[in-house]
1. Work out mean count of other Cβ atoms within 10 Å over residues 99-106 for each of structures P, Q, R, then name the structure with the largest result.
2. Given a value of 5.5 for distance in nm of label points 7 Å out along Cα→Cβ at positions 51 and 115, point me to the structure among P, Q, R it was derived from.
3. Suppose you compute Kirkwood radius over Cα pairs in Å for every structure in P, Q, R: which one lands on 21.3?
4. Among the shown structures P, Q, R, from which was the value -10500 of helix-only ellipticity at 222 nm (-39500 (n - 2.57) for each DSSP H run of 4 or more, over all residues; to 500) calculated?
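Every read-out reported here was derived from the displayed coordinates using simple, explicitly stated rules and does not represent laboratory data. Worth saying up front: this structure is predicted, and the values here are computed from it rather than measured. Cβ atoms are built from the backbone, for glycine too; each structure is taken alone.
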Structure P
Amino acid sequence: MEITLVQGLLLALIAFICGADACWEAFYWFRPLVVAFFAGIVLGDVKLGLAAGAVAELSYLGLLTVGGTVPPDPLMAGMMTTVIAFTAKQTPEAALGLSLPFALLAQWIGIICNTTFAGFLAPLDRAAAAADDKKFIRITLTGVVIKAGLYAVITFLSAFALQKQISGFVEMFPVWLIHGFEVAGGLLPAVGLTLLLVVMLKKQNIAYLFIGFLMATFLSLNNILPVAVAGVAVAFIGFLKDSEKKSPVAAIPDGGEDDGGI
C-alpha cells in the first residue's frame, strides 16, 4: 500500500505535535502507542495502528534516560513500525525490528539538539535577569519548534518521499531474515517489561504483580481490559491511602475538669 501526499503531510503533523510534547513530557503523546494510534487513523487502518503501537510500547516501556544514556527514540519507533507494517505489508513484530534504524536516527538527532540547545542557556539567563518574559518564551519555543520540526521532516521523508525505496529495501531481505525480525520483535516486549520490572519491582509491588499474573493467566478473560480496570482500582486505593497519610491529623484536646477526661 502506498501513502499519499496528504497522508504524508498528516503523519508529519502528528510527528510535529508529538515531538513538541516529547520536549515537555506533558501529555505523553510521544509514546509509541499514542503515535501509532494516530498514524493508524491517518492511514485508514486503526487496527494496524493499535497492534503496532502495542508491540512498540511494550518494547520501549522500560527504556529510560538515565544520566547521559539516551535510549532509541520511542516516538519514531511507534511511527515507523506502523508505516513499515502498512507500506511493506509486514507484521507489527517484523516492522518493529525494521523500525530500529529510524529510532536510532531520531536518537542521535535528539542528542545533537540537546547538545546544541546548551547554547540557549546564556541568552535565557540574560532574559530572566532582565525580566524579559517574551524573549524567554521565544527562545524556549524556538528549541521546541526546531526539534519537533526535525521529527516532522524525518517522518515525511520516510513515510512519503522515500516510501518506495524503503519498501524495496525491505523486499530485498530473504524470508528467513524477515522471520528473524519477527521473532526478535516478539521477544522485545518481554525485554521491555523486564527492564521496567528492574525499576519498579520492589517488595511493596510484588503482591500486585502476582495478582495481575493470576488474573491474566488462569481466569477466562476475553481481553486485557478487566486486568487494566483492576489495576486502576488498586492504584486508586493506594492513592487514597497515601492521601490519608499526608492529610494533617486534627489535634485531640487533653481531658480536663469540664469534660471529665473524655
Structure Q
Amino acid sequence: MAEKNRPKLAVWKFASCDGCQLSLLDCEDELMAISEEVQIAYFLEASRAVIKGPYDLSLVEGSITTSHDGQRIHKIRRVSKFLVAIGACATAGGIQALRNFSDVREFTSMVYAQPEYISTLNKSTPISDHVFVDYELQGCPINKNQLIELLSAFLTGRKPNIPNYSVCMECKAKGNVCVMVAHQTMCLGPVTKAGCGAICPAYNRGCYGCFGPKETPNTASLSNWLLEHGRQSEELVRAFRGFNAYAEPFRKESEFYEK
C-alpha cells in the first residue's frame, strides 16, 4: 500500500506501566503485517520518529492523574479520527485508582521525601471521563490477539469481534475445575470479561478481575454466594479493588461492603 494512502496510527501513554504498549510489540510477526497496512506515525515505545498528525487511529494507554494530562488528552482527541482506550488504566483508572478511595496526600507523603513538589489530581480516572472514546479494549495487560482483531476491524471498517462473556466461559472451554465450587476459592471469574484465557483458574487460583467487568455483571449475586460460603466483607472489598477498582460495577460493589 502506498505510503500516503496508509492510515496513520498513533500510540499514546499516560499514567501506566507500558504493559499494553508492549502487547503491541509482542505481536512480533503480526506487527510486520500491521506495519504494511498502517503508517506508525507516533509510538515512542518503539521509535523516536514522529510523523505529524492528524491521525486516523489513536491507541491510548494509561489513566489521567495530572492536570497536564487532562489537557493533553483533549489535544490528542482533536487530532484523532478514532480514539481507542487500551488496558485497565485507560478504561477504568488502573491500579493507581486505589487512590480514589483515600486521600492521595497520604500516599505522596509516604512515598516522596518532599511531597509538596508533587502535583497530582485527587483521582485517577479513565480516558472516557475526559473525552469521547470510540472503543475500549480491556485487560491488564490487553490480549494481543484482541488488539490484532481491533486493528483488523479498523482497517476493514467493521465492528471488532471481542467477546463480552465471562472468564467462566474460558474455564469451561479449557476443562478447568471450578475453583469456587471445588475449593470455595475467592474468584471474580463470573463477573470478569474474558480475554486472559483463564490463566489463574487453570493453576487453581481465583480470577483477580484483570480484564474488568463483563457485560451486565451480577456482582451482588457473586458477593452473596461468597458470603454464604464463608467469605468476609473485608475480603470482598479487597477482591473488587484490584486492577479495575474504579470500574463502576466493581467500585459500587466494594463500596457497598466497605465499613
Structure R
Amino acid sequence: MRALWTAATGMRSQQLNIDTIANNLSNVNTTSYKTGRAEFKDLFYTTLKRSNIVDEEGRPVNLEVGHGVMPTATKKDFRPGSFMETNNTFDLAIDGEGFFAVVLPNDEVRYTRDGSFKLSVDDDESTLVTSEGYKVLSEDDDEITIESGLTDITIDDLGYITGRDEDGELVDLGRTKLVRFTNQEGLLSEGLNLYSSTTASGEEIPIEAEEMQSKVIQGYLESSNVQIVDEMVKMITAQRAYEINSKTIQTSDEMLQLANNLKR
C-alpha cells in the first residue's frame, strides 16, 4: 500500500522541519544568528493513465499517484537582525551586506558577522581576536595589532581603526577585512558563528572602502534575526502535519487488516 510509505516520508520530513525550528528557537539570543528554513520537494509519480486526446475526444488529464516528500535544503535567511548597543570598543556590527574574516590556527580562513571581538595581549602588543582566540584579518590579510599605550581606539563606518599615542597623535592601525559572496546562501555553517566558502557560494569578494555600501557600527552587536512568533506558528503547523501523517499510517494499517480478514 503506497500510503504507508508516502506517509512515512512525510513524518521523516516533518521531523527534520521540527529539528530546524528547534535550532532556530535555541539560537534566539545568539549574536548574528541567521534563521534556517527547511525546504521540500515532492517525490516521483506513478502514472496509471496518461492523458490522451484524439480528434477532440479522450482523457484530458493524467491519472497519477505521488510517493511522498523529500527534504532538499535548509536555507539560511541572511536578513539583518536588530542592533544591540554594548558600548564596548571592539564590538562591531555590519549594517548591510558583508562578513568579517578570521583565520583559524590551521591558517584556514572563515567568515562571520559576529563582531564581538576581544584583545589578546602579548607583551607590548595586543591582537584583535574572536572569543575563541581566532585572529581577525585586516584588508591586507594580516592580523590587526594594537600597541600598548594607545587610547581612544576608534573604528569608523568603513572599518578603519585608529588610536592616539601618548603625544596625542593619530595612529592608523589598518582596516578590518570585509568580504561578500555571490551566493551567500551557499556558505557552509560550521558552528561558533562561523561560515566557510564552498563551490556554491563562490570565492570571497573583498569589499573595498571606495565601493562599500554597508556600514560598520562600533559599540553594537547584531542580534539574531529569529522571529519567535513565526517559529512557533511553523512548529504548530509541522506538529499537525506530523500527526496527520501518523493518522494516515494508522488508517492504512486498518485497511490492510480489513483486507486480511476477508478470507475468514
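1. On the way: P: 20.6; Q: 14.5; R: 17.8.
Result for mean count of other Cβ atoms within 10 Å over residues 99-106 over P, Q, R: largest is P.
2. Working: P: 4.0; Q: 4.6; R: 5.5.
Here the read-out was taken from R.
3. Values: P: 21.3; Q: 19.5; R: 22.4.
Label of the source structure: P.
4. On the way: P: -23500; Q: -10500; R: -8000.
Corresponding structure: Q.
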